[in-house]
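The following blocks contain the structures, represented as structure tokens.
The numbers here are math on the coordinates, done by the rules we state, and not lab data. As the structure is a prediction and not an experimental result, all values here were calculated from the model. Cβ atoms are built from the backbone, for glycine too; each structure is taken alone.
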Structure 1
Amino acid sequence: MRTASIATSSTLATIAVLHVGWGFGASFPFHDRKQLADSGAGSSATPGRRDCLAVAGLLACAAGLVADVLPLGTTPRRVGVIGVSLVLAGRGSVGVAGRTGSIVPWTPSAHFNELDKRYYGPLCLLLSSGALLSVR
């Protein structure tokens, strides 16, 4: 169980760091911001700094909950981790089903939808499972 918690929280923290970088203009691991926009959001423009940093903050909080490093009691942590798991499961399910366009205000590109079905959705489902394992 501890291995799942460490792997899940580390992955969430890494994705948070990527969002911070993107918020400040980085394009890593993509060639440029245009490729980042298409591959990461399925749009012609990257989300703004505020949006990227908001997502980074949520991911960092999720990582902290899963790693059990936030100063919370057992019940608030458990509720928080279950919430994280549910959000990730929902996001993953929508992605795998190719329905991300139903939860964002734009129509994602075909390239993004393919990446979402193949990688992003399954990753979210895996992280959801890892978060749930950390509750035990």
Structure 2
Amino acid sequence: MVNYRRDYTPGGTYFFTVALRNRRSNLLTTHIKQLGDAFRYARNKANYRTIAIVVMHEHLHAIWQLPDGDSDYSRRWNLVKSHFTRSLIKTGLTITKDKSGEYDVWQKRFWEHRIRNEIDYHRHIDYIH
């Protein structure tokens, strides 16, 4: 098994790339209201500040600032992903489960990068724009 190294810096600012399993899907843009609701749900459960975000058909990029003393961005992404998936099911969309019993919507992992300085911060905001 691959040992993923994550940077868990409390109060850090992070750039994320999060993708759907089906890279030909358009679920994120077709169901943008549900996605927005999922972000608001996660923010209410586990506070964070969105600095910048771009949503494309099958993946998104976001920059989040976590609260001081908190580094649990994985929990926040789990909240976003699970709420979005449940909302799709409520709309009547048929969503299959994979061999492990998980819904086949999101890639299991995501990519994160801790913003290290002002230049890095602006570079990633420019990338999102």
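Things worth noting here:
- Per FRET efficiency 1/(1 + (r/R0)^6) of positions 51 and 67 (r between Cβ atoms, R0 = 30 Å, to 0.05), the highest-valued of structures 1, 2: 2
- Among 1, 2, structure where distance in nm of label points 7 Å out along Cα→Cβ at positions 27 and 115 as derived comes to 2.8: 2
- Given -11000 for helix-only ellipticity at 222 nm (-39500 (n - 2.57) for each DSSP H run of 4 or more, over all residues; to 500), calculated: source structure among 1, 2: 2
- Each of 1, 2 could give distance in nm of label points 7 Å out along Cα→Cβ at positions 11 and 75, but the derived value 1.8 comes from 2.
- Which entry (1, 2) yields the derived value 16.6 for mean count of other Cβ atoms within 10 Å over residues 19-26: 1
- Which of 1, 2 leads on relative contact order in percent (Cα under 8 Å, 6 or more apart), largest value: 2
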